[in-house]
Structure 1
């Protein structure tokens, strides 16, 4: 059976060797000299060889045996390896190192997360972050495949996701987005039936209308555009109108208008999604806690 080497005993051995005495090592370790002697003796018993020559009563100096000289660099190597692992685990538990992976729907990724992530990583310069933005279906797929630690998205039918834990954070009202010169642009609220008279472009978030009285609009749409950049470009070009959540509306746009959909009034809940049977890594859990705390401010 291999000997169980204690890091504390290895440190005592190195200190006695480098400081040339048990008394000096005892002071460094904040222990009594008999305690250090007992620690070294126990280490020698485990190794089956003496580490120090018998001390000269006149000089009180300690000298390593040939075995001790061979073992000294090995002991230092073991201590250094232990300390590196201990430091890595401490930094990981304090979310200051490691690799954090998350995915989010574009609206939250562009409107909310930049400020949150900037605050979060300020004191974690060694933490690596991989950040993906995509539609809700893609985000959920990445969570399911464990490509990311957690996702931020909407669950279209929460009852179909028993393998996940969903923590809602943001509520996002659905509205109609159209050019400012569109016939409906001057309205302060819109009934869904009014949309049937105009060219409607559907997108990934149009599914939010599935369980409402406005579901027939999905079949009325002649065009479907999944990419948000392309969708906004088509809208700005005057190609038609679409329905979008408020967070997905480009706030910087000077050519588009957001009009709340009053009938039916539809909101989507966006939150954190993770697998129910998997624990988060310390950095991921720390970010989740940070997001929840920030959302309350």
Structure 2
């Protein structure tokens, strides 16, 4: 009987993309095993299309005061009869999942849960970039090396969008509760006008909740194209492969864009540290300003490298 492996990675999108290399390393180390990913609903389909997992479990993230849900999760985790668990989430929630595996012997576990068999003990782990931290964690569990993220398996037909070449992706959104991580939308619009004047089509990406941002950009730059709410993860990766470049805030889609190999410029304010969280890829650059409102459009245009 083949070994049974569980990988825990719940999200968010940027974190999921940063874990693609570790996923590949785990798959290679357990080539003949049946590997299950425990993740959240937004990423189940995306990761189900990847070559790294045989099964996807969706975590409903039960609330504290829902004991029946916790008992159901406990039964499911224990029924998996896992031979090894790689906790790449390493959060209070996933540490609690280790405790749910008891009482009695728990499977070998790579993570930071108290008492686990393969702990990542580096006291400065919280000061490491996510990729470096996970690579070191897996190294402590006997998996080395960890490759760079590979999205070659991720494909989608984007011809239906009918975009003009060359085009540049603009990602003006981000977490709504973190406005300090967003470059002003009118600055994105001014950059879009600059690109259009140079014969480059600006293409705005984001979720449906960011359509107002795209509408503002398109109102100020009629040549821009609004794809907000129209692209899944695979479509974003496919668009990025063909784009001349991309500019965006520190937000999940920029991780996909960077991992797909697109020349990507990510804008960071003092609200986040690129040393810990920046997207990685073959052509990534970062522009920092304590307050993104102070970041001038000509400076961003000059920093944008197009292929």
Structure 3
């Protein structure tokens, strides 16, 4: 039954990817500015511009370019950068691990902090712990990540003459430092998601704790720990798992600014530079990878949802 459910979700994902590929291909070309003129600068003659445009294949109708690009994508070829003439897939292969590591740190922080705090806040409703957790969640949702990252870098430098290390260290140079350099950016990136997940965990757990079967468990004299963690939490986290998929998409989008601030050579920074240079193949490749990751995450969330609640498979 579960395999059948997952297979149906996979079939639904195919049209989504096709529509996303059209958007990914079309939107970069709506950005003001001509990449050919940027490459040749303003002193170029019209003849030179037309020759370079023909060489890059940009003089053909857009639908012809799209179907040719889509055909290459199905074979694993995302094209070449218009500026460096290097394969986009090769460039992404060096930058994708950086973004994924940063995203995993942010998601891990969000889950490890949000779920326990949400459980404690629900179990101790209307107490000092609950009010403190709710206030912290509202603050976390209100503070933009880029502003918090800027404060973390600027204020310690002003007050104590210390600032977090910026730049990037390769894994081959120092495996331990490679991992630790993602901790602070990961925490900053995961603050907003942690606050949202915490509030949802608290709300859903409070709703489950009011169910009849939970009252029966209390009447039987079961320990609070057993009632909350064993009987209630599993049903309460089902909507949380669904929202987690949305939060992962937001975290991936938030890496663009965080990578710029901390100097990480990830996909977000690569995309920012490509937009400035109007490098269409790079913009298309990065966005297509991001869309694919989000689709895969949503499929995984659907599978987890069906595992936690078998009624969903029907």
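Side notes on the structure shown:
- A value of -10000 for helix-only ellipticity at 222 nm (-39500 (n - 2.57) for each DSSP H run of 4 or more, over all residues; to 500), calculated from one of 1, 2, 3, originates in structure 2.
- When mean count of other Cβ atoms within 10 Å over residues 187-194 is computed for each of 1, 2, 3, the one that comes out at 14.1 is 1.
- Comparing relative contact order in percent (Cα under 8 Å, 6 or more apart) across structures 1, 2, 3, the highest figure is found for 3.
- Which entry (1, 2, 3) yields the derived value -0.50, -0.97 for log10 I(q)/I(0) by the Debye sum over Cα atoms at q = 0.08, 0.12 Å⁻¹: 3
- Distance in nm of label points 7 Å out along Cα→Cβ at positions 19 and 139 derived as 5.7 - corresponding label from 1, 2, 3: 1
Bear in mind these aren't lab numbers, they're just calculated from the coordinates by the rules spelled out. Please read all numbers here as calculations on a predicted model, not as lab measurements. Cβ atoms are built from the backbone, for glycine too; each structure is taken alone.
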